[in-house]
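Just below sit the structures, each encoded as structure tokens.
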Structure I
Amino acid sequence: MKDKTRDKISKYISKNKQSTASELVDYLGISRQALFKHHLSKMLSEGLLTKIGTPPKVFYMLKENKEKQNVDLGKDATKYINDNYLIITPRGEKLDGLDG
């Protein structure tokens, strides 16, 4: 039963590109507790979904498997990016330069 529900969640989000928990509850006809406890939390921990936003507006999206493309930027551009850019991920990780 859970696999069918997870398939429905994946198909719904794939079709709509993103979804809120309320939209999924309405679509699936299950309680918010069941949605979070049995499906969303497990799909997030398994890396199938990602979430963006903060309550009360949180959106769930399918996690895409994007492959990094290797692009030769040249030595000057690579040095400039590595020296001047960084990003802090939502998980608090610091990524410098091209890694970010």
Structure II
Amino acid sequence: MTIENAQINRYLNHMGVKHSNSGYRFLISAIKLKAEHGHKIGYVEIYNNIAREYGISSYNRVERAIRYAIASFGATNKEFIARAVDDIIYGYKSQSP
């Protein structure tokens, strides 16, 4: 399933993720990749793809930036990204952050 960047941006804004975190832009890419590839792609592969896309030497830096961006939500990266995909596809209007 294809999700547009604008949809992801609206979702992250709704959830209160700060734009100033470098993890914000990585989250957009991670959510998009997970939506497009589903269970066929693992999270380390997602982080590696994002690291290549942004010219970052290690996928660990991507994982850490995402973890920092969502720290206040009490969810793991995996859980936050999976939930974001589901919420965007199936709707999140009735939910609060």
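Derivation of every value follows stated rules applied to the coordinates shown; laboratory data play no part. Only a predicted model underlies this, so the values are computations on that prediction, with no experimental measurement involved. Cβ atoms are built from the backbone, for glycine too; each structure is taken alone.
Can you say which of I, II returns -21000 when helix-only ellipticity at 222 nm (-39500 (n - 2.57) for each DSSP H run of 4 or more, over all residues; to 500) is computed? Working shown, then result.
Details: I: -11000; II: -21000.
Clearly, the read-out refers to II.
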Which structure, out of I, II, was relative contact order in percent (Cα under 8 Å, 6 or more apart) derived from, given a value of 20? I
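Which structure, out of I, II, was distance in nm of label points 7 Å out along Cα→Cβ at positions 17 and 89 calculated from, if the result is 2.5? Provide the component values of the computation, followed by the final result.
Details: I: 2.5; II: 1.7.
Of the structures listed, the value fits I.
Upon calculation of FRET efficiency 1/(1 + (r/R0)^6) of positions 25 and 81 (r between Cβ atoms, R0 = 30 Å, to 0.05) from the atomic coordinates, which of the structures I, II produces 1.00? Please report the intermediate quantities before stating the final value.
Numbers: I: 0.10; II: 1.00.
So the calculation was done on II.
For which of the structures I, II does the calculation of Rg/Rh (Cα atoms, Kirkwood Rh) return 1.14? Mind dumping the intermediate values first?
Details: I: 1.14; II: 0.93.
Of the structures listed, the value fits I.
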Here FRET efficiency 1/(1 + (r/R0)^6) of positions 9 and 73 (r between Cβ atoms, R0 = 25 Å, to 0.05) was calculated and came to 0.05; which of the structures I, II was it taken from? I
